[in-house]
Structure P
Amino acid sequence: MKIFDRYVIREFFKLLFIFTLGSIFIFIVVNFFERIDSFVGNRATPSQILSFYLYQIPYIFVLMFPIGHLLAIFFSLGEMARRNELLALKAAGINLRRIFLPLIFIGVLNTIITFSVNEYLSYSGMRKASYIKKVEIEKRRTPYGAVRASNFSFLEDDKLFFFRLIDRRQNIAKGLTVYIFKGKKPKIRIDAETGRYTKDSVWVFYNVTERIIGDLEDTIYFYPEKVYLTFNVSPFEFLKRRHDLEEMSGRELLKLITKKKRSGLDYTEELVEFYTRFSFPFAVLIILFFTLPMAASLKGKGKTYSFGLAVSLAFIYWGILQAFRSLGHAGKVNPAIAAWLPNLIFLTCGIYLHVKFKS
């Protein structure tokens, strides 16, 4: 590794650490003051508040890491451009794209780190933070509140439950569909108009259609009422153990998507979130690649300009990402396109900037 490689990498890492840590700190401070009324009203203890934010740090890190790269690139290469250091390298016969290579390699490594933190730490931490907020601080009986929920799925072992409505106060459910799997394929589908969870800890379904899925043809049975002894999860437990999509890892999402797909249920939102689990970590590399020629062309521009440009680009990327994510959830855009198009837009612009860059 040459001297100027070490110099560029050292300056970049120093600023990356400062800006990423600073972004996380600012995010937490702003969020704290937004929630301070709730903390005071619920008499949250300092340890509860501290735990709530500590568990969120992996998730916040993943969100802020691309912004840290944006700022670090603009302030490291931008400062070298302002001090004519890049001009000196160019005069010495060094192609400026040569100094981009170690930074792009770092971007690849940091993309892998971001994906790993996102998959193995971020969502488990958010679940714990959600539990602390809703159960320990707000004193709810379940993390999700409250007494009822509608249109959600629950996966347990070899069973996939879908409820149009479930109410733990009355221990009833409406519009039930249950798929029982054998291996990878659904073997039994149960549809019921209503269901009631009894004091004996079993479910009684009413107006039941039970379909045994065969290799050649299905066998269908109708029951006005049927007791299911193996369905012993109460409405309280369903609500307690339910997780929002934002709190599920890629592996958990894939498992849910696979079950829903084989069961014929809609899985559009889950698929958008699954693709986003892969596309968002690549924002680190894409944004770094996009900003390299811009930062190296900042001669004559001040630090305020660099900061403003970096923040503006971050907001533009985030706005495009959220817009296509919403369109994907609504079924207006293909889930893969919804997740990856923001990266492709910035990658295309980055390639154009690199082609136009005079090295």
Structure Q
Amino acid sequence: MKYIKGFDTLRAFAVLFVMIEHKGVWFDDTVPNGRFIKEVIIPDGGFGVFLFFVLSGFLITGILLKERDEHEVGTKSMVANFFMRRALRIFPIYFLLLFFLYAINYTGIRDIFFYHLTYTTNILCYRTNQWNSFSHVWTLCVEEQFYLFWPWLIIFVSKKYLKYVFLFSILTGIVSTWYCMDIRGHMGPLLVFNCFDSFGIGGLLAYSQMNEKYRVRFQQWLKWAGGFALAIYLYWKIGAFMRVTTHGFIFSKTITSILAAWLISLVVNARPSFFRRHFLENRLLTFVGRISYGIYLYHYVYNALVYCQLNDFLSKITTGFPALNLLVNDSHFFYWLHIVLVIALSACSYYIIERPFLKLKKFFGNNDEVVVKPLG
């Protein structure tokens, strides 16, 4: 299968939305229409997270279906190879960072180290109903827990019933989120079953994409559903901007996931054009998307460990140079400096640590590819 660079572009925007959620925007409300841009135009971090989940559900399902078609159904080696490829992708820099933070006694991490070590941080946050200094990895925990369930379903359930697996997953995510949000409020979606609607929507997209019987029909439905999801998403965003009460927000994760699936479908079916060549396949965006895992993992810790210290250090050493001191104390300069430094750190991590491990994936079955056939 030809590698789809547009997926990396989606990852780039997803991780940038998360960074903006955690760090804020580079302008304030005094900028003309600044608050409108910040609260309506720029998607929130939740959109980035659920875009990651839907894309993960799409790719993982596609990979497993492809392997199922190429091998004897139900072989244990298929599942073992899948887990090894995922481990080589996710574990190296996660555990390297985790043990580094333990060694320097990063804020409160030793007290809850077991949860981070076992990928159960999301359960801790849900149980305590509060965030912690490393809680942004809840999304990685959800993904890891998702991997424990999904391969068995995709590989061992009869193909005739797979579509019902996806539909049941979506329903499970909606119902369990409603139940848990009633108990834990905004912490409700942190449990893996509550995110099954996002993964299920991604899985259903992959299934339909690889099944001629459903492909055109599902794409036609997704065009309508994606437009509807966009309208509802903007309704919520504009309502928040205008400080008025909106309704149906309990379905925000599902609506956002449908919108994400629509975007993924647009990327898959994008025809050669100026937009595809210069935007979806833009070199800078695809590069950022390629290193997005490192950006996501490092950016939150970087803000806590480096941001203020670097600001103070540069301010002190430029005291004798008024023009330079004025520059380094400018909030806009520092905002973009830290964005660049996080990207640089993640790039070094990718080429020095991650890529050598990724090269080992070839020893564990097929490369992580999914067959996608554009419409038309």
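What follows draws every value from the coordinates through simple rules; no lab data is involved. Given the structure is predicted, the values throughout are model-derived calculations rather than measurements. Cβ atoms are built from the backbone, for glycine too; each structure is taken alone.
So Rg and Dmax of the Cα atoms in Å, computed for just one structure, reads 21.4, 74; which one of P, Q is that?
Q
Taking 1.00 as the value of FRET efficiency 1/(1 + (r/R0)^6) of positions 113 and 273 (r between Cβ atoms, R0 = 41 Å, to 0.05) derived from one of the structures shown (P, Q), identify that structure.
Only structure P yields this read-out.
Quick one: FRET efficiency 1/(1 + (r/R0)^6) of positions 233 and 337 (r between Cβ atoms, R0 = 35 Å, to 0.05) came out at 0.65 when computed from one of P, Q, so which one is it?
Clearly, the read-out refers to Q.
Hey, FRET efficiency 1/(1 + (r/R0)^6) of positions 33 and 65 (r between Cβ atoms, R0 = 41 Å, to 0.05) derived from one of P, Q reads 0.95; which structure?
Checking each candidate, the match is P.
Identify which of structures P, Q gives the largest calculated value of FRET efficiency 1/(1 + (r/R0)^6) of positions 57 and 265 (r between Cβ atoms, R0 = 41 Å, to 0.05).
With respect to FRET efficiency 1/(1 + (r/R0)^6) of positions 57 and 265 (r between Cβ atoms, R0 = 41 Å, to 0.05), the highest-scoring structure among P, Q is Q.
Determine which structure produced the value 13, 25, 25, 21, 12, 4, 0 for P(r) over Cα pairs in 10 Å bins from 0, in percent, for residues 17-104 alone, calculated from the coordinates; the candidates are P, Q.
Considering all the candidates, the number was obtained from Q.
Once relative contact order in percent (Cα under 8 Å, 6 or more apart) is calculated for every structure in P, Q, which label goes with the largest value?
Once relative contact order in percent (Cα under 8 Å, 6 or more apart) is worked out for each structure, Q has the highest.
For the read-out FRET efficiency 1/(1 + (r/R0)^6) of positions 217 and 249 (r between Cβ atoms, R0 = 41 Å, to 0.05), a value of 0.85 was computed from one structure; give its label from P, Q.
Derived from Q, not from the others.
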